[in-house]
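Novice: Next come the structures, one after another.
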Structure 1
């Protein structure tokens, strides 16, 4: 495979607004001894990318810094210390664009060999790119943190979003019962993913409805909406319940934590970010992701498909909520 000396990429020279995003030529990177050079087929935009680009999420961003977290593509070159891939293999990664690692929004990206996974045969690049971040987050939250078990009940707030939809699918694969809140337009979608009960998040009696549906108490509560209404939700939980916090970085009102309900029911509070996941965490999630991709059991809505040259537009659309579904980027 002939590799050009330069490539097109979407990058920033300083953190800030979406107007900081440039599209232009950069030198094509070369893989180190344990790296793989991947020719990009597809990526997607997610909120973590916005936080890194803006500087809200503090991480090392050597400038010029290519943005973007997830990549699906083809092995173009590899270092001598990488044994498990061959040139031409289709692969994916969901942990670029953070902690000094250059991002995915470029024609070629260097990926550490231990963060790269094979793409199952026959899987569409755009369909895969749309689920990688959400399902990776869902796996770490439900498996590593909450230890969700078959037969337990999960309440996911914000089931209509990308992470919420991934959590529904992952929880159903584990064998849990799923209740979610979502907007009326997302009710059918959430049900199609496996939610047993979908409640309109506009309802004033939302939490009373949850209590009626699960009088014995919810085992795992995951808020993907960013509101983190602890005062309303902790009383709905069962003994030894687990609460997952992974959103709300830009929340304007600090949530109230009713400590009494927390310790008398021995409830544990788990905060996590996929950006901090270890290589072993990501590898465990990748096994599940590939199993479900190969079986055709992972779905995400694609709201828009843009070119790399439209990277700034992708961030603007994500910030404004213009796209109902994932924003996928292609070269």
Structure 2
């Protein structure tokens, strides 16, 4: 059996002290780029792998942050996670990803059990906690940040945008472009961020003398898709706000298959502006929360909690305003 490579082996190979080698591998400050490259080269040559379990037992830290999702399909998740993980890496933390695979829009016990078994130092969640998980999460004693969602209802730390405002500017745009029969296609009926965007749309329409009818409010995760589209076509709906851009693209494709023209017969506004992240089949009118700043704010709040910092940061919703990106999916 091959002898296990130790920090002392790396120190002897590089001519550095064990303490210096340890600082480099744990990304602690005060070493040069040249020293880092020398240590990494020796690790690669000798085949050294950090034993995270042993390190965690000694230090009480695994230097990992768990990130939770309801699915791994939405490009908004991958874009923001890329920014977040790079910010964590600079501070010596790695990320581990968990998904509940569309089981629900909430962090439930099954998901938390899987996460806690890996003993992360912190948890950043794109999901709100289920009601019966709030006390469980608080009592776990692990820093927990709800990202992209309002933490206030749970008395937890949250990093979120003003979603009502985002829905409002989308509604104002639809009215300004002459759309009068408006529908909203959300995700889940009981998720606050979805309902906030819907509320913003309703406020904008009411101010313009237009009603958002209950029969024209849909939740795509809970309803059959084809009947939803049939209802929109049968009722001559001409303007649609979708909870996110993925839903918007799906809806546009379905309506065009029925012979309707986006930007002509109907207009669609999405949310998230994922077209800034990758090439999409068309340029969508969408609401952008300021995704890069948003992701950096989420990472920084988590890093503050991990470091024990008590510095008060202004909330993202106080310092940033969502804005409309005009594309070709509206007149």
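No value in this document is a laboratory result; all are computed from the given coordinates. All values derive from a computational prediction rather than experimental measurement. Cβ atoms are built from the backbone, for glycine too; each structure is taken alone.
Novice: For the read-out distance in nm of label points 7 Å out along Cα→Cβ at positions 130 and 178, a value of 1.6 was computed from one structure; give its label from 1, 2.
Specialist: 1
Novice: Ranked by mean count of other Cβ atoms within 10 Å over residues 146-153, which of 1, 2 sits at the highest value?
Specialist: The maximum falls on structure 2.
Novice: On to the next question. Once mean count of other Cβ atoms within 10 Å over residues 66-73 is calculated for all of 1, 2, which comes out largest?
Specialist: For this comparison of mean count of other Cβ atoms within 10 Å over residues 66-73, the top structure is 1.
Novice: Out of 1, 2, which structure matches 2.3 when distance in nm of label points 7 Å out along Cα→Cβ at positions 10 and 74 is calculated?
Specialist: Here the read-out was taken from 1.
Novice: Match the computed value 18 of relative contact order in percent (Cα under 8 Å, 6 or more apart) to one of the structures 1, 2, and report its label.
Specialist: 1
Novice: Say we calculate distance in nm of label points 7 Å out along Cα→Cβ at positions 106 and 306 for every structure; which of 1, 2 gives the highest result?
Specialist: 2
Novice: For structures 1, 2, which has the highest computed value of mean count of other Cβ atoms within 10 Å over residues 98-105?
Specialist: When mean count of other Cβ atoms within 10 Å over residues 98-105 is computed for each of 1, 2, structure 1 gives the biggest number.
Novice: Suppose you compute mean projected area of the Cα convex hull in nm² for every structure in 1, 2: which one lands on 20.5?
Specialist: Derived from the structure labelled 2.
Novice: Can you spot which of 1, 2 the value -13000 was calculated from, given it is helix-only ellipticity at 222 nm (-39500 (n - 2.57) for each DSSP H run of 4 or more, over all residues; to 500)?
Specialist: Derived from 2, not from the others.
Novice: Upon calculation of Cα extents along the principal axes in Å, for residues 42-193 alone from the atomic coordinates, which of the structures 1, 2 produces 68, 38, 24?
Specialist: Of the options listed, only 2 reproduces it.
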